[in-house]
Structure 1
């Protein structure tokens, strides 16, 4: 189960995710992004407390990146653990995402 915290300031949406981003929690994250993405031009994810990431979570992150790309917006991910970074490497997401 993931803990998802969203904060919007102007055109910037900050989302902190903790726990597991999997098939149970990814749809919730997708809905959070979908309901607010039209009004923002930047999404910043904080993965400091993210422990586990599955393909369902990757799909939601990729969809958010595509949405920001389509509107010439920006998306960054920070505080990525080595385990999550390894998943990004294995899936080829490092070339798609901006990780700081």
Structure 2
């Protein structure tokens, strides 16, 4: 489904919108101290699996590989726990390294 994931059970239906998933992922990414200016895009494939693209800027002295791995693991865990959805992949793009003085976006 283009607008979100439709889940059904004996009691009815639940639609989890792409916006909801993107906001959830943004919240996870922004909870990491070294991340700034986070944007997320979600694609839902025919098996209701999520393909997540995260673009962000990081602070100087960030160990990018470590941050990416921790971020991917945490996003997968939170999406599974909160929405009971499977994440097929999480692609992270580091847009830039920002200065420590720049204010963290909320």
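Every number here is computed from the coordinates shown, using simple stated rules; none is lab data. All figures in this text were calculated on a predicted structure; none of them were measured in a lab. Cβ atoms are built from the backbone, for glycine too; each structure is taken alone.
With P(r) over Cα pairs in 5 Å bins from 0, in percent coming out at 3, 13, 27, 29, 19, 8, 1, pick the structure among 1, 2 it was computed from.
The structure behind it is 1.
FRET efficiency 1/(1 + (r/R0)^6) of positions 31 and 47 (r between Cβ atoms, R0 = 30 Å, to 0.05) was computed and gave 0.60; which structure, 1, 2, did it come from?
Going label by label, the one that fits is 2.
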